[in-house]
1. State the single structure among P, Q that was used to calculate distance in nm of label points 7 Å out along Cα→Cβ at positions 11 and 27, giving 0.8.
2. Using the calculated result 1.3 for distance in nm of label points 7 Å out along Cα→Cβ at positions 35 and 67, pick out the matching structure from P, Q.
3. Distance in nm of label points 7 Å out along Cα→Cβ at positions 3 and 83 computed as 1.8: which structure among P, Q?
4. Starting from the value 1.00: which structure in P, Q was FRET efficiency 1/(1 + (r/R0)^6) of positions 19 and 91 (r between Cβ atoms, R0 = 25 Å, to 0.05) calculated from?
5. Out of P, Q, which has the highest value for mean projected area of the Cα convex hull in nm²?
6. When helix-only ellipticity at 222 nm (-39500 (n - 2.57) for each DSSP H run of 4 or more, over all residues; to 500) is computed for each of P, Q, which one produces -8000?
7. Given a value of 2.8 for distance in nm of label points 7 Å out along Cα→Cβ at positions 59 and 75, point me to the structure among P, Q it was derived from.
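Just so it is clear, none of the values below were taken in a lab; they were calculated from the coordinates. From a predicted model like this one, the values you see are computed outputs, not experimental measurements. Cβ atoms are built from the backbone, for glycine too; each structure is taken alone.
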Structure P
Amino acid sequence: MKQYDVLFISDAEEDLIKLYNYVAHNDSVTKAKNLVNKIEKLCKDLVKFPSRGLVVPKLEKLGISIYREVHYKAYRIIYQVLENEVYIHSILDSRRNLTQLLQERLLRI
């Protein structure tokens, strides 16, 4: 079975840090650690079957089909598979507007 390397780009790392800080501040450090660990595990599990995620529907409507997503509870993990590598691009709260979140990311560049 083909193995992939799973890599977090800086935006995804920032997403995890912000998520951890938010949950730690508004709930507990223990819950924040648990949540981040479970999201990281889901991402690392893409090492075996990265194609299991769905193409991001909102992006597919725009003709962009290179990004996939998997979910953990209310969080959407957006990633891209290139050769033997899986790049985790974003970890977003699915209760927020994806279009708005992506626009904010693009304007930041």
Structure Q
Amino acid sequence: MPTVKETFDMMASRFKPEKAAGVSAVIQYEISGEGGGTWNATVKDGKCAVASGAAASPSLTLTMSGQDWLDMLAGKLSGQMAFMSGKLKLKGDMGLAMKVGGMFGT
């Protein structure tokens, strides 16, 4: 199982530009607990760049624990269930939040 950092290192290679048509956004990920940290993904013109650290003005911020993040990526926890149960907190563009999962294949 990859570490939280490894999932972000691989994120750009898992990006699906066809699922991000017309999207221009900065998504910030705030992951707490073991191996956690802050990362941001800039999606623009069909490309994705992932960087460590906070973004100046993210369009969307996702906050969750490292273990829940890994479970979600492994398919053990759905994004919708994580949100409904309070394990995933979203701040910002909710329409974008609905598209994020599809933009990054597993």
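1. Q
2. Source structure: Q.
3. So the calculation was done on P.
4. P
5. With respect to mean projected area of the Cα convex hull in nm², the highest-scoring structure among P, Q is P.
6. Derived from Q, not from the others.
7. Q
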